[in-house]
Structure P
Amino acid sequence: MIDQLRRQLASPELTRRLEKLAGSTPSAAPLSLYLDLGPLDNDWLALLPANGPFWYRARPAHQEFRLGIGHALHVTSAGRNRFAALDNTLSGFCQQWRSEAQPLVFAGFAFDGTAPNHAQFPNALLAIPAILLENINGRCSATLSTSVGRHRQAIQDWLHCLSKPARIENEKLLASHPETLAERAWVARTNAALRDIEAGRLDKIVLSRQRKLIASQPFSAAQILARLLDQQAACLIYAHGNGTQTFLGAKPERLVRLQGKQVSADALAGTAWPDSAELVSEKNQHEQSLVIRAVYEALRPLCTQLPQISPPMAHPAGHLMHLRSEITATVKTGTRLFDLVRALHPTPAVGGFPVAAAQAWLTAHGEQRPAWYSGGFGILTPDGDGEFSVALRSALLDGNSAELHAGAGIVAGSDPQQELAETEAKLGTLFAALSPTTPAAKNGTIG
């Protein structure tokens, strides 16, 4: 595959297509070429770069695998108007975008728009990948993007993106220490939340936990993603690497999808796992009802009619089960995907309810959400369609250390020890993916 792509990049025909597409377009405008790579079985993990930015998004159960390598153009933002800033930049890109096909834009954002950047992760980021590799139902393609001002250097830029795939290290997890004090502190925060819920100040608070793991060698994002593809096939597998760190995970829920004027959003809450209480319990049903209510009320002003709510159904996510309802509607003319993201985030599934009171409680109690955990990860098209998912069940890789993240929703009737066990079950999703046993990547070994 890599040799085939390099041969096409070296073709004089590609240079002619670049010149024709650039024309007299302003130098800051993006342009994109399309290459048909034919039918192949490829998850693209062998091409993850060693030290450059990348985006990965896969839905194994739907045979969709996408890898974006490098950045042709990108913008960062933060603050209360971060979504409007990203949307305005995207609109500017799209007004002058010269493309042979349908390119994609990737975006990710943190839970709290006012939080400072976490290490090298900006609060919010939107990027056009230099190379977008797609495998949709076995049909593979490459979309090559650059700015018009760099179109004469673009082929060298693209070859450079492909020149240094990441090496695979056979890492081994080192023994971890008991986290008794951290667990006691988390239970104490849960009890504090329950007191405020009982006093009527809140209906729900989502509390997160972190766990740090150390390995003998640097963690391999490709190895971990391969395990997630195998272990969490019903989920969306996602990753963003900045050249030093990688934020990745497997998420069971969609924040929002927009196709034309049709919007759909998930209301997902309540968790069960082997040896836990029943999924359809009073506590889980109450927790999910709060999410349904908040999503419905957030969408209603942006829609032409009242949103429709599907009955709650059991939704699998590896060894976990959740309650999920889909909320659908038709949006008003002029409503954009970022308008929907701004209205919905954060849902009670990641923050609490009522939303403003929950946010204030989390801030007052020092809640920490590293990188993009419980924020969003999405793709957008130049014509306005796209989808964002909630960045849950995640890990932040940095050399030979990995920080795992998971949370639980606290409502009236929650038992602190049971909620602690729920976070353990969720952390187990990523812990299993960091284990040394790994399947081979498609189209050859990952190395």
Structure Q
Amino acid sequence: MKIADSTTAGLDGQTIVDLTRRHTLFEWSAQGAVDPIPVAGAKGCWFWTPEGKRFLDFNSQLMCVNIGHGHERVVRAIQRQVETLAYANPFMATEPRARLGQKLAEITPGDIDTFFFTNGGAEANENAVKLARQFTGRHKILSFYRSYHGATAGAMILTGDPRRWASEPGMAGVVHLLNPYHGIQRGWDTTEKALADLEETIQLEGAQTIAAFILEPVVGTNGVLVPPDGYLQGVREICTKHGILMIADEVMSGFGRTGEWFAVDNWRVVPDLLTMAKGLTSAYVPLGAVGMRHAIAEHFRDKVFFGGLTYNSHPLACATALATLQVYEEDGLIQNARRMGGIMKGLMDGLASRHAIVGATRAIGLFGIVELVKNRSSMEPLAPFNGTSEPMKRLGKFFREEGLYTFVRWNTFFTNPPLSISEEELRHGFGIIERGLSMLKNAEC
């Protein structure tokens, strides 16, 4: 298909969709089945199509636009940095790089004070593995089955969920173990059992062979699994006992999403390595990072770190991150996440009390999920593992028609709005959800 004008300015929504489908590849999809929303602009918690249809962004896009869309102070910071210095290679030192490292050292837990910058979360996790292996001299990495750590080659194998399957065998040395949560029908293990299972896995694999245990402190797309009190503290103790590095993947849960700077802060746990991206710049510009404790950084003072990226410490991205962190603080967004998170929990409880298909809800801060079941007697999920169903498809279609954007995955849907959301906007979103669940109930009658 040829068009006379190569620019995209002024294209209608259907043309944007047609050209995008013709010339680009969509992720995690059979290309004939994709039906993307054409997006022309966004502001705050809303985005819209070229024709003006508005959507409440109830998922912060990919759980990343934490400060909301189009924040003027961040936009101005990007403009100023482009005008001053758009790029310098990573063997050079720039002011944005210097200031961002200093600022991150202030807000990250414990003695994490040194950072290796990447292009995003997957590369942060890959480099965390490199650091752990080079620091310990060991090769195995433990990871949960219910996890997602990114789509690059190594991070995909760290991932436990079914998205891993097509990439296997992949990177060697990754050992997956069961999460404390075993699905809506079996529920949660006790903390004691979960920690005992971790100890047994370490015993069977050989502690002396294990470099690190990578985990999402609050599991993201695999269920917003909020660990019981004592669990992360127990993991920290076990890792320390065996000389295994604890890697906290905070790519999704970091930067206020859980009502603290980082999810581990809810349990006062200091990991050895902490990976981040998404909310670091609120996705205005790509950037990820690995934070490391002081002893790990000192190890590489006289030893080569074998890793590198052309866009490591990109000045435009570092300047964007600095402006974003300033917005979190000056606009009180982390406090707002706690306040709105309390309201959201109440709204979720209301859904459960009125709709028998709500089998479980989980949330911490503005990080939430609703699990749907066929009935509460069997607690059978409304869609199978790694699949969908007609009711879930209808619900996703209803949300889109009503102008609510969020992830509908398997038998769940997510409630992860920007941290800047107001109570009015939050209640508006839950009003659509309420109507959607009623629609499903009426359709079954």
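Taken together, the values in this text are just the output of simple stated rules run on the coordinates, not laboratory data. Values in this document were obtained by computation on a predicted structure and should not be read as measured data. Cβ atoms are built from the backbone, for glycine too; each structure is taken alone.
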Once distance in nm of label points 7 Å out along Cα→Cβ at positions 158 and 350 is calculated for all of P, Q, which comes out largest?
Q
From which structure (P, Q) was mean count of other Cβ atoms within 10 Å over residues 150-157 calculated, if the value obtained is 20.5?
Q
If you rank structures P, Q by FRET efficiency 1/(1 + (r/R0)^6) of positions 46 and 214 (r between Cβ atoms, R0 = 35 Å, to 0.05), which sits at the top with the largest value?
P
When helix-only ellipticity at 222 nm (-39500 (n - 2.57) for each DSSP H run of 4 or more, over all residues; to 500) is calculated, the result is -9000; to which of the structures P, Q does this value belong?
P
Using distance in nm of label points 7 Å out along Cα→Cβ at positions 294 and 310 as the calculated read-out, with 2.1 as its value, let me know the right label among P, Q.
P
